[in-house]
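Next up, some structures in structure tokens.
Nothing in this text is a laboratory measurement; each read-out follows from the coordinates by a stated rule. Here the structure is a predicted model, which is why all the values come from computation and not from measurement. Cβ atoms are built from the backbone, for glycine too; each structure is taken alone.
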Structure I
Amino acid sequence: MGSRADYVTRSREWIASILSRERRFLSAAEIHRRLRRAGERVSLSTVYRTLDHLRAKGDIAARADTAGEATFMLCEPAHHHHHAICANCGRAQDVDCAAMEQFAESLRKRHGFRLDDHALEFFGRCRSCR
């Protein structure tokens, strides 16, 4: 039987694999259901711990869905970006927002406000759903 470290690594690999096949945000419960259907014996708490670890490393993005539930998606960690999310199918696309730097500078100059963080999402219909 494998060690606990092997199990943790396998859990990360399974979850990363599920997220790599999707271009939309998934809840921990959705990921857990997919793992169970695939025959993997992993607890929901392990899924949450793994998602927390991947998010802390910067490997995945997290957001709250319309019901307030945390959802997760594999993201390119190399640069800061935002998401355009299809309201119909849920597909999410990375959006580079260089204009945010100009906006942050304007806040600082005009209002003396230093922007520490921000969250910006765009909602509409993707090319396939239009």
Structure II
Amino acid sequence: MSEAAAAPAGKLVLLVDDDESLLDLMDHVVKKAGFRTDRAMDGVEALAKVAARDPDAIVLDFMLPGMGGYEALRELQSRGYGHIPIIVVTGRAMDAKSIEMVTQEPNVKDFLQKPVRPAMLIAALHRMLGTAPGDGA
């Protein structure tokens, strides 16, 4: 691992999705890549976890019960957490204009369609956080 890249073990990734089986899968994949994880199943819980744990990155589903992903994103910004990089994931088909609107948010660094491919998720996290894959994950 080069000196320029940090170890993923020092980074906490908050995973936010209301689909527990997908949350389990993402949790497994992200931990296997060496990151620490925390989980939330809706926008309100995500905001509470961000306030309590100050994660290094957030993987945020856009279709959440109650407070949706976009509302949670804007609320994070208004509460002073706009510096935390976010990967938005969604299962809903979005047109190019909607995707462009979301990706123009200052803390949205990537946008992935469901089903999320594990390799793409991990590559996006490494790119965003300046980490490098370890030797034996």
The value 62, 36, 26 for Cα extents along the principal axes in Å was derived from one model only; which of I, II is it?
I
Just checking, which of I, II has the largest value of relative contact order in percent (Cα under 8 Å, 6 or more apart)?
II
For distance in nm of label points 7 Å out along Cα→Cβ at positions 14 and 94, the calculated result is 1.8, so let me know which of I, II that is.
II
